[in-house]
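Below you'll find the structures, each written out as structure tokens.
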Structure I
């Protein structure tokens, strides 16, 4: 990853959009459990344009593509570039991190360790394990987190990763949570400037608290997982995305929006993919 710093402190609200688990394919006809993921993303894009622009940045928090091919990355980048905003990408367990990086063209789509926008510092952590659906924060990643936090003690901070760092209450899904959360939260506890932790992967909305820190996950732009399910199960909830207003005083205002009409039919009886 490269490191960057952008947009000095400005005393204004930073508007953020989180788009996650898009699962695009190299071919526009690619489907996940019967749902065309590109058509679903198009519906999300239309909803965002109608209701949540202008914005400052987009966070694409992993599983950008489903097949890991350069063609699929070019396809998702084309969608994201159309907003004309800086987009910060994280790899998910279905991504090929090297392919993701090599497909970038040094434009507004970025693969970075951190960024500064206004009064807010964004830290991006790679939680993936190669060739695994599981999650782990390596010693190097944890040291990166500590270093970035030490370097910006006066900036409100949002920490972003793909996998959930806490249990979601779903037995099957929590086998793919970060497997060393104690080491992660030990660092979090040392840095009071952290205001929020944001992730994808779980294909469902979550809003909670850890001490004074907001914990957030977001719906996928395609299929959803049934919350609190012991085994793999698909939820009937529609695709969605999250918006965040980040205030100069450290407050986070956030919500989840969903499209009203599903562009296709999902195989609700599926036992996995």
Structure II
């Protein structure tokens, strides 16, 4: 089978599940990343990849990597697949970091590291950031640590200003692991269990529930806890950033205003949905 014929076949096979636009995008990723635009095409490898894709497995897990902010992150079912909306959050945090002197070393904590895509991307673009990360899952923490070493081109253990730790933000005793901070950023779980039926099948069946779902009775649990943590650990005038979904962003913003955050701002993603919130810890 020739590469072009294989690509056409893959699109046809994926269309019933994803629609033509998404099927073409998946085929493009496969032929760019797995087959060097078709130059390194191997039919047995193609058949193995296509069978997993047709069964509904996300292309990023099939290939073992995901593109994010111009970087390639290793991913597997222990971590969420990095998404475009989160790239927009990273860009917003970078805007804020520009308010620091170029020689400053602001301290930043990424809560719920997952693949490490947020914190590592920020560190790659702003090398003098003192990067901390907190992750509950040991499997996800291992992925984030590997990504940091690969993307930053040095073993993480040799970085004096990077520290990834296993812990649970809901456990207040873990708060003591961290010093005073200049930035906290998080994309926490925010989908109530009662809304599982709204989650796409390929997400529900493959991505980690730990990173997706929160108790129905308190869908702001992680946001409120991280805001409380930030009131203890952020320096006055420092910033807290959240990724949200379009349904809970107003509630997250109001919660922050009710606490010690001012200049609370909500931003939309490229599709016009409210997806990000920032607040500044009051000086008083």
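Starting from the value 35, 22, 17: which structure in I, II was semi-axes √(5λ) of the Cα gyration tensor in Å calculated from? That value comes from structure II. Calculating FRET efficiency 1/(1 + (r/R0)^6) of positions 58 and 106 (r between Cβ atoms, R0 = 30 Å, to 0.05) for structures I, II picks out I as the one with the greatest value.
Comparing relative contact order in percent (Cα under 8 Å, 6 or more apart) across structures I, II, the highest value is found for I.
In this comparison of I, II, the computed figure -12000 for helix-only ellipticity at 222 nm (-39500 (n - 2.57) for each DSSP H run of 4 or more, over all residues; to 500) is attributed to II.
Computing distance in nm of label points 7 Å out along Cα→Cβ at positions 66 and 202 across structures I, II gives 1.2 for structure II.
Which structure, out of I, II, was mean count of other Cβ atoms within 10 Å over residues 18-25 derived from, given a value of 14.1?
On the way: I: 26.9; II: 14.1.
That value comes from structure II.
Given a computed value of 18, 44, 29, 8 for P(r) over Cα pairs in 10 Å bins from 0, in percent, for residues 170-241 alone, which structure among I, II does it belong to?
Details: I: 18, 44, 29, 8; II: 18, 41, 27, 14, 1.
Source structure: I.
No lab work stands behind these numbers, since they all come straight from the coordinates. Because the structure is predicted, anything quoted here is derived from the model rather than measured. Cβ atoms are built from the backbone, for glycine too; each structure is taken alone.
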